[in-house]
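Pasting the structures here.
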Structure I
Amino acid sequence: MTTVLLVTDTPWVRDEVHAALTAPEFSIVDHDDSATAGTAVQDNEAAVAVVDLQVGSMGGMALVRSIRDASMKAGAETPVVLLLDRAADAFIAKRAGAARWVTKPVSAHELQSTVRECLAASEL
C-alpha cells in the first residue's frame with residue numbers, strides 16, 4: 001500500500017482528496033500543520049505528498065520546498081503534487097519544484113493518474 005501525505009487545513013479539500021484517492025492501493029495520512037509538513041513526510045514514510053496551495057500562513061511554494069528539502073536530506077526526494085486554486089497558478093508549482101499539479105476542484109481520475117505518474121517517475 002502506498003502512503004500519501006495530504007497537507008491541508010481546509011475540510012472540503014481534505015474530503016475531495018479522500019474521495020478521489022479512495023482506492024485499495026492508497027493510504028492517506030492527513031496533516032494540517034505547514035510548519036511540520038517536511039518531517040511528516042519522513043515520519044509517515046510517505047511515497048508522495050499532496051499539498052494544498054495555502055496551509056495556514058505558509059504558501060504552496062514554501063511548503064513544496066520544505067517537503068523537498070526534508071526528503072532530500074533523508075536520502076530520497078518525495079514527489080509533491082500541488083493543489084492549485086486556478087490554472088494560472090501553475091507557474092508557482094513549477095518554480096517551487098512540484099513534481100505535478102492539479103487545479104481544484106480535483107477530478108478523481110486526474111488526481112489518481114497524477115499521483116500514479118509521480119510514483120512511477122520516482123521509481124526510475
Structure II
Amino acid sequence: MKIASWIVQILLALVFIASGSMKLFAFDQFAASAPALADQRGLVTFIGIAELAGALGLILPALTKILPILTTWAAVGLATIMVLATGFHLSRAEYSHAVVTVIFLALATFVIYARGFQSQPAS
C-alpha cells in the first residue's frame with residue numbers, strides 16, 4: 001500500500017506541477033486551449049498556485065517526515081480542485097475533460113485513504 005501510495009503521489013505531483021506551471025507561466029497558451037477562462041487571469045493564477053502548492057504538499061511533508069499529515073491535506077485540496085473542475089467541465093458539456101478530472105479526483109482520494117488522518121505524536 002505504501003509503494004502504491006508513493007507512485008500515485010509522484011504521478012499526481014507531476015501532473016499538477018505541469019498543470020499549475022502552465023496556468024502560471026504560459027497563460028496565453030492556456031487561454032488558447034481554454035477560451036472560457038481567457039478573461040479570468042486572476043482566477044487561473046490562483047488555481048495554478050494552488051496546484052503547485054498541492055503538488056509540493058503531496059511529496060515534501062511525507063518525504064521529509066516533517067508534519068506528514070500535510071500530505072493528506074494537500075490531497076484533500078487537490079481533490080477539491082478536481083471536484084470543482086469536474087463541475088465546470090460538466091456545465092460546459094466537456095465530457096472528455098470531466099472524465100480526466102474524475103480520474104485525478106479518484107487518485108487524490110486514494111492518497112487521502114492511503115495516508116489517512118493518523119494522529120500526530122506530541123512534540
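Rule-based calculations on the coordinates, nothing more; no lab input. Here the structure is a predicted model, which means the values were calculated and not measured.
Numerical summary
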| quantity | calculated |
| --- | --- |
| At a computed 34, 47, 16, 3 (P(r) over Cα pairs in 10 Å bins from 0, in percent, for residues 49-88 alone), which of I, II | II |
| Origin of the value 8.0, where mean projected area of the Cα convex hull in nm² was derived from one of I, II | II |
| Test item: helix-only ellipticity at 222 nm (-39500 (n - 2.57) for each DSSP H run of 4 or more, over all residues; to 500) calculated as -27500, pick one of I, II | II |
